[in-house]
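Readers should treat all values here as calculations from the given coordinates under stated rules, not as data from a laboratory. Computed from a predicted model, the values in this text were never measured in an experiment. Cβ atoms are built from the backbone, for glycine too; each structure is taken alone.
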Structure 1
Amino acid sequence: MNINLKGVGVALVTPFHKDGSIDFKSFKKLIDHVSAGKVDYLVPLGTTGESVTMNKDERTAVLDFVKEENTKNLPIVVGFGGNNTRDLLNCLNEIDFDGVDAILSVSPMYNKPSQRGIYQHYKAIADVCSVPIILYNVPSRTGCNISAETTLSLAADFRNIIGIKEASGNFDQFMQILKDKPKNFLMISGDDTVTLPLIALGADGVISVVANAYPKEFSSMVHHAMEGNFSDARKLHYKLLDITNSLFMENNPAGIKAALSLLGITQEFVRLPLVPVSKATQNKMMAVMKL
């Protein structure tokens, strides 16, 4: 469990053609782009990767492709979560974890389980999972918060639960986890704009959306901050702030895909029920990106 997942993980988009099929040519271009930008690890099949709109064969194809194109041998953390615990346990026996360093497992959505139910859900996964587990708390999407108390209990009780991606936006909760967590338990920002202050509080990095488009700049900001060079980190943070905020004016990943399209890296296409950003939003993005 000594895997190093500090710094910048990039929540990879899944590029699509206009007909909705996966655009593997653009996907290779994206992986090369973020790898050259010195991100620290790759995170396919998360929220930004639109994994919930993919079938089993597509998810397998994406993971196999990322493994194959990972020429810099960066760690790979694959999105693996859902609200059907029994089905997740069955799927764990079918995934080829060769070349996968950890899973990022979002808390159950829609069911709205109690904290005891969330604990039991992750306990069931931890009991059978062959790779380390990073919890993912994003209540704005799931409708249910993982409390600091539940996170700390899971961190203390299961050696293979190695961290949490925290996107609750609750700094009191962030600080409670950082104050009381086990020494090697990773606290990972789930929001690009709060990454700098979270690192100042003791967090271990970020799983980033904006790093798809601006990996070099965002990685530099995070690495400066983690080295204690907050003067240079702040400059980059504020340089990227308006760009980062523009990505979320409508929805994620439509915003980051629009930015990647404007930069000539991938196309803007998303799968329903998501739609591309409006022309008005695209124009605002072009203005802050200075294109």
Structure 2
Amino acid sequence: MASVPERDFAFHDQRRDTDHESFLSHRNMRWLKVATALCVAAFATYFLIDVDPRHNGGSWYGYTLGTIGLLLIVWLSLLGIRKRNMTRGKWSLKAWTSAHVYLGLALIVIGTLHTGFQLGWNVHTLAWALMMLVILSGIYGIVVYATLPTALSNNAREMTRAQMVEALEAIDRQLDAAAQPLERARADLVIAALEEDVFGAGVLSRLTGRYPRCRTTFALENFGIGMTPNETEDRVRTLLGRRKAQLEQIRRAMKIRARLEVWLYIHIPATIALLAALTAHVISVFYYW
């Protein structure tokens, strides 16, 4: 029998392994295996069971798959509530998230087989389409959360968002002081750049990282036109270049964060719409039964 200290060390080693384990590989991909078995069983029964005249959502087999799919969707939609109750163990948040991902993917098979591939312009197909939208947005979320945090960390170069903004403000103070001796036209270019709101860009600019109306870029491109180089202008131009570089770092961080978050603005509303469509789907089925 292991001594108490040995048991404690074993527990802590196991806990560390669990902490570093991805939700995708949780418990040796237990939920991937469960989801795969569920899909295989659905496919096998679909082709082995003969439904007259053909498979459809209104057959007993369609009702069976529909019930399974409905229960899965309702259970999977509870993840947001589950996140507010952090626990370890069999139904830890990591286990729940792993099941959410793999069973959600299994819904592609279960939901589509439930329709019997009979799709049309009706509430039943709307529910299926919303389900697919929820799943596809979820896949996007998995991909970005697996790849973009590393890009965000590399871009930050060990700087927090506050530190990046402070670095920009320091450049702005130097730029404001250096631009004081400038003539009015060039001073206006610098003033316009300094007055630009770093975080005032629209959603499209944040997602694409493109800022065609950037005042700093405009000032830098037009600052030297018709100018005889001197020490003051050279310093202002250098500071504008540094400001542009710092802006680009902040905007890259904003782009990555926007791409990390944008899927939720599709996933969550689509989930709510799916639950509403499913309610209408179920009510209509029982009404015409």
Structure 3
Amino acid sequence: MEKFLIEIQVRKKIHTSEGNKMLEIDIQIPEHEFVTVFGKSGVGKTTILRMIAGLTYPDSGTIKVNDEIWFDSKAKINLKPQRRNIGFVFQDYALFPNMTVKEHLLFAQPTISKLDVSALLDVFHLKGLCNRKPAKLSGGQQQRLAVARAFARKPQILLLDEPLSALDFETRLILQDEIFLAHKNFKATTLLVSHDVEEVTKLSDFVYVIDDGKIQNQGKPKDIFNKNLSDSSQKIVGKVIKIERNLVTLRSDDTDILAEVSNEQANTINVNDFVTITLEKF
């Protein structure tokens, strides 16, 4: 029987653009896996991370990590956030303005070895920036530092809340490689929140798809996003690579798809956007 590091069975009422909904989550994550919670904005992805971190309380249920109870509503157990061995990377960088790059890593883990500091600086291409403070770093460099600082803690669990969403396309690709390498080198158990299919497919061992407050699908990314057209309709997520009037070319898993959209829709789409189309089976 497979041993899970993280076991979550919780319920939490959340507020969405469609009104109040009940988030009901039952997921299990093996040690050292890279797992993604995938779904559109506002479905509760970030709330899941915050409940694991102890920053948001479930209404009911349990959270167990390595056989230790972090939360149990019936037993009234709720481990304080500072006692949960996690690293959390938010969408904003949350850096200290008066600390240098190296000081951030040492502050995150005062007992970190010089070898590990050097390895993190290498992986995230920060070695030449050791003595710079955040104001002297680009957006991509600041996010590199935020992720490196999270790894410096050597956490049981690394929580990534869409950390690359504000970066340009090229910088995102580079940082994806750096995160994946650090995940492997530091033997982390990583939980990512994302709505980027390409990112999920590139990084994840396993993906949970969430919608309407529940896990709607789960499996390896290639199985989730490359299904055969067996139902009466199928949704495909692709990246826009070309727009010509009302004809949009999408790239999905190395396949180009030409879709016709209304003029109104065409005006809201940009190259490099990720969009969803529905294929109907007749």
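Out of 1, 2, 3, which has the highest value for percent of Cα pairs over 30 Å apart?
Values: 1: 26; 2: 55; 3: 37.
Across 1, 2, 3, percent of Cα pairs over 30 Å apart peaks for 2.
Hey, Rg and Dmax of the Cα atoms in Å, for residues 94-213 alone derived from one of 1, 2, 3 reads 14.4, 46; which structure? Write down the numbers at each step before the final one.
Working: 1: 13.8, 40; 2: 24.5, 76; 3: 14.4, 46.
Corresponding structure: 3.
Distance in nm of label points 7 Å out along Cα→Cβ at positions 126 and 222 was computed and gave 5.1; which structure, 1, 2, 3, did it come from? Walk me through the numbers before you get to the answer.
Values: 1: 2.4; 2: 5.1; 3: 3.3.
Going through each structure in turn, the value belongs to 2.
Work out the source of -7500 here, i.e. which of 1, 2, 3 gives that when helix-only ellipticity at 222 nm (-39500 (n - 2.57) for each DSSP H run of 4 or more, over all residues; to 500) is computed.
Values: 1: -13500; 2: -25500; 3: -7500.
This figure was derived from 3.
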